[in-house]
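I've put the structures underneath this note.
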Structure 1
Amino acid sequence: MPDLTLRRRTVLGGMIGGAALLAVPTPTWADASTDELRLRWQTLLTGGPIVDPADPDLAVAIARVDRLAQSALATLDRSANRTTLWPDLASTTLSNHVASNFRRIKQIAVAWATNGSAYQGNASAADDIRGALEWMHTNRYSPTLPRYDNDYDWEIGGAAAFADTLVLLYDVIPADLRTTYTQAINHYTPDPNLWRADRQIATGANRVWIATVVAVRAVLDGDTAALVRVRDAISDMEGSGANSVLAFNDAPGRVDGTGEGFYSDGSFLQHYKHPYNGGYGKELLGTLSSLLYLLGGTEWTVTDPALENIYGWINDAFDPLMVRGDLMGSVCGREIARPSKQNHAPTQTIIEGTLRLIPAAPAERATELTALVKQWITEDTFRDFLTVTDPASLVAARSILASSAAARGPLVLHKQYPRMDKVAHHRPKFTIGLSAYSSRIYNYESIQTENLHGWHLSDGMVLLYDDDLGHYSGDYWPTVDPYRLPGTTIDTRRLADSYGFRSTSAADWVGGVSVPQRTIGAYGMDLRGHGTNLRALKSWFLIDDVMVCLGSDITGEGAVETIVENRKLRTGDETFTTAPGWCHLDGTGGYVFPDRTPVHALRENRTATWREINLKYGTDTPVTRPYQTVWFAHGTAPVGQGYFYVQLPTATLAETKSFAGKLPVQRLRADSTAHAVRLPNVLAANFWTAGTVAELTVGGPASVVVAGGTVAISDPTQTRDSVTVDLDKPDLSLTKADAGVTVSRRGRGWRIVVDTTDRHGNAATACFH
C-alpha cells in the first residue's frame, strides 16, 4: 500500500481548514493551542458569539434549546439522597440510560452556554449541571464502576455528551475535577483506533465517533499526542489503511479490512453487510465534518489524499438516496423503527455535515455543494430545515439561501448500487427505490430489540416517492402490514420478532444494469425465502416513467403473494378504480395487468404502536393510518407461478386507461432462462442463464439493455470473469466502447465481450449508430 505518512504532508494540505466554517469567523491556527480548539468546539455546539437573539430565526432556535433545557430541569431530582437524576432514566442494567442521562445534562449545558438563552450563565443551572455530573461519576460512570449492556453508550454516546458538557462549562468546573472526569472518559475511550471492552478494531462510523471522543477529551486535557493519534486514526495509519474511513473499500491496492464503510459506487456498509447510508453513513459524515472542523488548519489537520473522497460521498452515497428531504428507508437499517428517525429526520444530519464542509472546500467543490444544499433545503416542504437545525448550521444555511447561487435543480437519474443491492430511479414527478439482498448483503438488521418486523424489507420492496412528502414519515413503518410491503413476493406464514435477521441469501443473481445519461435500467433478483423453500425470479424494468414488473418460477410450500401496492393514504377517501386489466389509485398512479390476471384489493385502517416494532425506543401510543393494498395471490404451495404488471407512478386515471388500451410494452420472455421486455426503442433483459431473447444471445447470467444505439451489460452475480453478448443487428456501426469491452463482428451482427473481473456488478457499454 502507498505510504500514507509521506502523502499526508504533501497533498491537500489545509484543504479542510477552519476559516469561516459555518459562517462563523474562525481563524486558521497553524500553531493552534488546545485552548483555541476548545473554543472552536464550543462554537460548534452553541453557534458562538455570532448568535444574535434579536434575530427572529435564531430566536426560534434558541427557544428550542431552552425548551430542552427546561424539560430536563423540570424533572431533575435534586434531593440530597437521590437515587437517580431522572425517574425515567433510573435503570442500572440498560446502558442507554447512562448515555441518556449525559445527553440531558448536555442539553442544560448547551442552553447555559448559548448566547441569548434564558439559561445563559445561570448560576442555578450551573449548580445543577455540576451536581448531576458528580452524581453520574459517583454512581454510574467511573473507572471503579462496572459497565453493562451496550459498549456504545459507555464509549461513544455517554462519553461524547460528557466531554461536550465539560467543554461548555470548562471555566466553572475546577481543574482537578475536570481531570477526574476526563480520566473517566479516557478509561472507557482511550484509543481512537479501538473500541469495546475487548478492544476490537473500530470501523466505519464507530471509528469516527471514537476518534471524536478521544479528540475532545484530548483538547480538554491539552493532550497533543492524542490529537496526533486521532488524525492518524481517520486514515488507520496503525493498520496500514485497512480500516481508513476516507478510502473507498474497493480502492485499488487497498488492504482488506472488515468491508465496512464507503464504496466507489456510493454504497455504505456497516455491521459487515448491512446497507446503512441513512444510519451509520450519515452519522459518519456528520461527525467527521465536525472533527475536520475541530482540527482544520492546525498541525493536526487531516491531509490524507483520500479526504477528497468525501465529496464523492455527497454526490453518490447521499444525494441519489434523498427525495425532497426524505431518505430511502431501505438504507436506514434498524433506524426506520425509531419514531424520532422517521425518514425526513436523517437528512438533517446530511445537510449539516455538508454545510460544515463548504467553506473550506476547493472552489469548484464548494460551488457544487452550495447548489446541492440549496436544492435540498428548498425542495423539502414537509420538514423545514431552518426550524430544526442548530444555531451554527442555521446561520450557514441562511447565508446559502440568501446567496445568488442557483440551486442544483431536481435530480433526474437512474442509479444502481451493486455493492449493497439497492436502486434509485429519479424522474421529474416521482422516485422509485428498490431493495433487495443477496449472498453478499444481509436482509435486514434487528439488534437491541429494534426493527422487530423487518422480515421482508429486502425481498424486492418498492418504495414510491411522489408529492406526498410525508408518506414514509407519518407513522408508516409501524402501521404498514410488514407481510405486504410493495413489490415483495412472500410466504405469508407468521414470523417471530426478528426472525432471520442478519442473513444472506443463497443466491448470487441480484443486480442489474443502467444506461448512462438515461433514466433506463433493468434490475433482477433470484429471491430465496429465508427459512422456507420459497423461490421467485423477479425483474423490474425501469424505463423513464414506466416500471415493468415480471415474476416467474414462483414456488413455495405455504400461501404465497406478490404485493403490487400497499399505499398509506393521505385522507383515506382517495378513489380506487378497477377495470379488467388495470386499476388506479387517485393521487398515487396506475397499474396495468396485460394478462388480465385477477388481483385482490383491500382498503383498511391499520392501528399499531411503535413499541410493536421497537422495544427500546418505541412508544405505546396507538396510531391509525389508512391503506390501499393490491396483490396477486399465487395460492398455497404454488409451482411455477408468475406475474406481469406495469406500474405508472403519478399517472392520471385517463393516462392509465390509455396505456392499458394501447399497451406499448411487450413481454418477450418470462421463465427460468430470462425475463425480457420491449418498449419503444428499448429492449431490456435479465438472463438467469445462457439463452436467447429477440436479437440478444448471451453465454451465461447477465443483465442487458439496448436503448437506441447503446448496449449496456453487467454481471449481476459478480462472480464471472467475462460476459459475452451477441447482438444480431446488422445495420450498425461501432462508435465507442468502454475500457475492458471488446467488440467484434460475428456473422451479420456483433459480439460484445465485457471483462467483468473488477466491475463488481457495474455496467459497461458499447455504443453504435
Structure 2
Amino acid sequence: MHKLKLFILTAGLLSSSLMTFAQKTATIKGNVSTTSGKAAAYISVVLKGKSQGSTSDEHGRFTIQHVKPGTYILKASAVGINPTEKTVTVTAGETKIIDFVLAENDQALQEVNIAAIKNKYKISLPSATLRLNEPLLEAPQNIQIVSDQVIKDQQIISMSDGLVKNVSGAIRTQHWSDMYANIKMRGSQIQAFRNGFNVVNSFWGPLTEDVSFIDHVEFVKGPAGFMLGSGDPSGLYNVVTKKPTGLNKGEVSFITGSYGLYRTAIDFDRKLTEDGKLLFRLNAAAQNKKSHRDFEYNDRYSIAPVLSYQTGNTKITAEYVLQQAKTSQVGSAYVFGVKGYGTLPVNFSQSDPRIPATLINDQSFTLNVQHKFDEHWKLTAQGAYYKYNMTGNSAWPSKINPDGTLIRSIGLWDAASNMKLAQVFLNGNFNTGAVQHRILAGFDAGNKKYEADWNASVKLDTDANPFDSEHPVYGTNPAAYYAFDIRRLTPLSERAIDAGGLIGTKYHSFYLQEELGFFNNKLRVTLAGRYTDLSEYSWGTSPDNPNKASQFTPRFGLSYSIDKNTSVYAVYDKAFIPQSGVLRDGGKIKPLTGLNTEFGIKKDWFDSRFNTTLSFYRIVKQNELTPDPIDNPQNRYSIILGEKRVQGIEFDLRGEITKGLQLIANYAYTDGKVTKVNPSVESIKVGDVVPGYAKHTTNAWLTYTLQDGLLKGTGISSGFSWQAGRVPGSWSRTDNKPLPDYFRLDGGLFWGNDKIKITANVFNILNKYLYDGEINNFGSIAAYSWQTEPLRNYRVGIAYKF
C-alpha cells in the first residue's frame, strides 16, 4: 500500500505538469558581468512576476527556456546585490540575447547565496556557516565540497549512501546500516556538523540526513576545530541545508530500485511577496527500503520547511527539520564467525524477523539572523534546538563458541538527545594603507544532553540450542520480543540513571582571527586564537560532578597566490574537544588535544572549469579514548591510549574537464601509528597500526553529456572505489591479517532537458562480495565480524522541474 501511494503521488505530480510542453515558446539567454568585466556567477535572473528563471553559471551565462510569447520585465538579483531590471519582448520560436552589467564590487558578489549554485561538480565558495568569507582558493585550508548535482547524478539518498567516495581519504567503518554516517578521515571518526553547528551528542549519532533537504556537503579537512568550535583535528563534514533562493521553481522526483526501494521527494521554492522579501522553501521525502540482508529494512520520512524574510540590511531565516525512521534493530548489519571474514552468504543475517522495529524521531529548529552594517561588516547570530528520540533494540552476541555457534542477545536501546546551540560571529574587511584585513570574531556556546537505557537484555538462544549460522533457526524465543514492555513503563530519564547512560557537555568559547593581506592580497597571513571552557559527564559520571577543563588554542595560517589561479598554503592548528567513555578504574576522562601541521597547493584550471588540491599533513593526538580491546564485546569500556600520529598525502580533482565532461577523482595515502602508550595499557604497543582506515584509497566518477544533436542531453557515467592496505576496525586482532583490498565499479545512463531528467545507475557492476570488518574478543574466542554490501543492484529515477 505504501509503495502504491508513493507511485500515485509521483505520477500525479508529473502528469499535471507535462501538458505545458505542447506550447510554442521562446528562449532568453545572455551574460551577467561586473563593471570591471568579470563574469558574475550565481546571479538569479527571473521573469518578474512569473515562476520562470535561471541562475548564471561560473562564466556568467544564463538561459531561460519555454517562455511564452509576450513582454516581460527581466530581473537580475542576488542576496546582497541591488537588482537590475530590463524589459524584453519575445515571439514564438525566438532566442533573445539579453546581457546585464552589475555595478557591484567583487567582494559583494562573493556573498551571493551558495544555495543558487546548481548543475556543477565544482563549487568555488564556502557556505556562510564556515565563516571564512573568502574563496576556497585563498583559504589556508583543504576544503572539498560535494555539490547537489553530484548527489543527484550518483542517486545518493542519505549521508550514509556512498557520498564519501567523492572526497579523498574519507571512508565508512562500522556502518550501522543507514542510521548513522560514522565517517572516518585522516585516521579518526570526524565530527558531524549541520549549518555550522556540531550536532554530535554520542558516538552513534546523529541520524543520517536525508538528501531531500541537503544542498551540498562541505568536508573540512584537518584543523577544523577553530572555525566551528569543538571539532576533531582530523576534520569534519558540514551539511548545508537548502534555503529559499528567490526563484519560483520546484522539482518532484521518484526513484525505484533493488531491494524494494520506492522513494519520492519534492522541492518547492517560492517568493511569497512580489518584492522578494518573504521567501519560502519546502523539501519533503518518503521512502520504503529493504536490504540485501534478510530481515533488514529502513523506512524514512522527512519534511523541512524554511522561511526567510529580508528587511533592509537584515535577513532572518527560520528552518525546521523533521525526520522519522522505522528500521530494523541496531546492529542488524553485523555477522559473526570464527572461520574468517566473508565466510557466510552476502544476504545472511544473524538478526531475527520477529524483533520489533526501532523507531526514531529526529527534529531540529534553527533561527539565523544576518545584519549587514555596510559593504565591509556583517554580523551573524544563530541558535538551534535539536531533539532526538529513539525506542528500539540492539542485537549482539553474548557468547561465541569455538565451533562458531553463538548465543544471540537482544538488548534494550531507548535514547533521547537534546541540544541547545548558539553562535554569534562578526565578519569584517578593511584596508590600512597597502594591507588588507579580514576579521572574524565570535562566540560559541552549547548544552548537550544524551540519555539512554541499554541496561536490559534477553537471550534469543540457549547453550543447549545455540544459533548455528550454517543451519539457522529463527524465532526460537517469542517471549524475548516483549521482554522490555514492563521496563518501558518507567520514564527514560529514570532508567538512564540506573543504566549509567548519561552523557552531557556544556561549553562556551571566544575566538578572534585576523587575516592580513599583503602585496594586493597575494600573500595572506592568518593569526587566530580561541579560548574554550567546557564541562562534561558520561557513562555513569554524575552530572553534578562533571569533568571540567579550559584551554587556549592558537591557529596560524599562510596562503600565497602564485597567480590568479594558483595558491600554496600552510597551517598550524591545535584542537581541544571533550570525550565520552567509561574507564575500568572509574577514572576521569580528559579532553582530547591534537596538533595539526599541513601544507598544500590549490589550482584552478582552464578558466576555472576544474580545480585540484594537493595536501600533506601530520596530526598528533593525545589523551584520545579508544575501545578497550580486552574482553569488551559490547564496547562498554574505553582506555586512554596515550599518543598517536597520523600523516599522509591527499589529492582531489573536481570539475568540468571539457564541455559536457565532468570528473571527480581523488587519492589518499594514510599512515597511522601509536607513538606513545600509557603505562596502564598492556594490549597496545608503540608502533601498532591505528585501526579502522585504508592506507591507500582512490575514487573516480566520470560523467559525459552529449551537447548537440538528436541525443542532446543523453549521457553516460562511470566510477570506481578502490581501497588497499585496509586495517580492521578494532585493536584486538590475533593474526594481524588486514582486510582484503576493496574494489567497486559503478555506472549509469541518463537523459535530460530543462524540465525532465531520467537517471539509471548500476552499483557493484562486477557483482563482488564486499565488506568491512573487525575482530571482537568473546572471552578466549576471537570472532570475526563483518558487514556486507549489496551485490549488483540498480536504481532508476525520474525528476521533473516546474
Structure 3
Amino acid sequence: MSSIVQVAVPCPLRQTFDYLSELDADSWQPGMRVKVSFSGRNVIGIVISSKNNDSVDQKTLKNIEQRIDEQALIPQTLFDIIVWVSRYYHHPIGECFQAALPKQLRRADAAQLQYETYWRLAKNRQPEQRLGKKQQQIINLLEQHQNALSDSQIKKQLGSCKSSLEGLQKLELIQADQTAKMPLFNGNILDHSQTLNSDQQSIVETVWQHKDNFQPFLLHGVTGSGKTEIYIELTARMMEQGKQVLVLIPEIGLTGQFVERFYARLGSQIVVMHSSVSDSERKQAWLLAREGAAKVIIGTRSAIFTPLLNPGLVIIDEEHDSSYKQQDGLRYHARNIAMVRGRNHGIPVVLGSATPSLESLHLASQGRYQKLQLTERAGGAQLPKVELVSTEGLSESISPQMLQAIEKHLARGNQVLLFINRRGFAPILMCHECNWQAHCKHCDARMVVHQHRNILFCHHCGYIQRLPDECPDCGHKELKHYGAGTEKIEQSLARRFANYPVIRIDRDTTQAKNAFAEIVAEIQSGEPQILVGTQMLAKGHDFHNVTLVGIVDADHGLFSADFRATENLAQLVVQVTGRAGRGQKKGQVMIQTSQPDHEFWRHLLHQNYASVAEALLQERTQLMMPPSHYWVVIRSEAMIQNEAMQLLFDVLSVMQKYPSPEVILLGPVPALMEKKAGRYRAQLLLSCAQRKPLHQLLDQTLPEISKLKLARKCRWSVDVDPVALI
C-alpha cells in the first residue's frame, strides 16, 4: 500500500507538505531525509510523519524522488527539540531543520562515519627484541598514552612511519584496529592531577546530587575563581558513568584553551563544533556524538543542536553572553534550548558566569534556578585594585596616568592589556571647511577609517571605499579624523614604547586560519608586551602575566539607546578587569571615563556587579521590560522606505482583530538605525507579563499575516525574546 509522507521543506513557508510514496507508512520514520521536488527544483526535506494512503487521488500529490536514509538521521529526542524550536520561535519548520544539521547532512551525503587505523601496544609483547630508531620511538609514544593512537596522530608527532608500524605489527609488538576517526588536538600527555578547593568541591557535590534529574544551576563565580575546573570535574564523573557532556562557549576564540584543558584531563573523546571547523569535520563530530563515541562536545551556540546518545550534563560558560542569541534567520537563544534539552533528557544544566544575565538572576530569585557562588579566586590570586581616571580635558586617547602605569608594569617584566571596543583607526572622518563627514551610502552610519588598509569601512554592512585625499564635497585637502580605535591605539603605543612589542587583537588581525590561536600562544609565552584588543580579549582568557588592564573608553554604555547597554557595560567591565592578576602577581585596573561620579561606577566599583544587577532588575520591573515582562519583536525590511512601516501597520491591523488584553502592542516605529545595507527597517513590539498570551496571539495571526500583499514583497521576521532593539 502506498503512503502519504509529511515533509518539512527548507523554505520560508510556515507549513509542511504532503508527498506520495510507493512504500507503506511503516517504512518511514520521523527524522529521515528525502529528496523531493519543490517549486521547480529538487530539495532535501525531513520526514515529519506518514500515513497509509487510502483516499487521496495520486494525481494530486508529487512523488518522493528518493529516500536518502534507511533509518532516521535525526534521533527522536533531537527531533522533538527542533519541533519545539519551530513552535516557540514561530519559525518555518523546514528552516529549523536546516539550521540544526551540519552542511553536508543538509544535502544527500551519506550519514556514515569516517574510520581510521588506530594502533595500540600488544598485550603479550616481548620487549627484549632489538628495534630500529623509528620503531622504538613508536613504542615509546604508545607507552605514554593509555588509549590507542591513530595513524594521523602518530604521523603528526613522528612523521611518516608506515613501514615501521607494519614491521612492529609483524613482530606482534603492536596491534591495529579500525575505529571511527576522532579529531586531532595539540594536547600533551594526560594530566590526572586536579585538586579542587573546598568551595569548588562543594559545588561539584551539589550538582552531582542531581545527576539523574533536571535541575538548572546558576554558577556565579568571580573571574578567576576556577569555574572551568568545576566543569572538568563534573565532566570526568559523567564520562566514568558512560554519559556525554555538551559544553557551550560564546566565542570561537575560546575553544582552543577550553579543548586543551579538557583534553589534558579527559583524553581524546572530545569533538569541537563551530563555524571554523571544516564541513567534513563537523559532519564527523555530529555523527560521533549521535553514536555516543564522542563523550564531550565543545562548541558555540549551534552546537546546542548536537544529538546525544547518552546525555548526562549541559554546561553553558559565560551564560550572559549575547552571542548565544542568533540575530538573523532562526533567532533562537542557545541558553533557552539548553534548558528544554535538560528538561527533556532529565539531566542537570549548569550556567556559569562572573556576570550573570538579568534573566538568569531573575529566575534564580524565583527559585527556578539553584544559585551556586564562588566568591574568591582560586589558588590564592587576589582580585585587582580598580581605579577611575577622568578624561575631562584629555587631548589624547590615553591619559598620562595610564601611560605611567603601563611603563611601570612593563619595566617589571609584566604584560599590559588595553581594551577598547572599537576596531579600526578612527570612527569619524570630517572636513572642517564644509562640515562633510564620511557616511555609508547604504546605512545610517559613519564610515570608519582603517588607515593600515587605506580604506573607509562600514562595520554594519561591510561597504568599503578608498580613503579620500580631499573632501568629496568641497575639495579641501585637510581631512581630520576623531576618536580612536584599536589601530590608532596600537600606533600610539608602538611609538611611545618602542622597546616592547604591541599586539593588536581584533577581527582585522585574526581573520587568517589559526591567527587567533597563534596570538594567544605568543601572549602565553609571558614576555613583557602590550596587548590592545576588543571584546575578543575580554572573555575567559587566562593570561597569567597580565598585571595591568586599562579600559580606554568606558562611557559608551552609559548613554546608549539600547535598553541592555548598562547591563552589558557592567558585564564587560567586570570581564575585562578579570583578566588582571590571575596568576601569583598582583593586578591593577584603570578605567578611563568622562563620568567618574556617575552612580553606575559607585554601584559597580564600591559595591559589586550584584548591586548593579539588582538596581537594573528593579528598574526593568518598573518599566515592564525583560526579564519581568516578555517581548516579541516583529521586524520588517524593504528597499522602499514607507513599505517596511506599512507592512507593520497591516500586521497591527490583523492583530487588533484578535484582541488580547494582556498583550501590549507598541509601534510600529522605524529602527534606531533605520537604513542598513540599503534596506529600510521598522519594528513592532509585543509585550506581556506572561508568555502564553504572546504565543497564542502569534499562532492566531501569523497565518493571516503571511498572506498579506506586502509580506510577500518585504523581508519580515519574528524575534521571540529579543536581546536588542537597535
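Things worth noting here:
- Each of 1, 2, 3 could give distance in nm of label points 7 Å out along Cα→Cβ at positions 216 and 472, but the derived value 4.8 comes from 3.
- Comparison of 1, 2, 3 by distance in nm of label points 7 Å out along Cα→Cβ at positions 144 and 480 - largest value held by: 3
- Looking across 1, 2, 3, the calculation of Cα extents along the principal axes in Å that yields 81, 79, 56 traces back to 3.
- Entry that produces 14.3 once Kirkwood radius over Cα pairs in Å, for residues 536-607 alone is calculated, selected from 1, 2, 3: 1
Readers should treat all values here as calculations from the given coordinates under stated rules, not as data from a laboratory. Being a predicted model, the structure only gives us computed values, none of them experimental. Cβ atoms are built from the backbone, for glycine too; each structure is taken alone.
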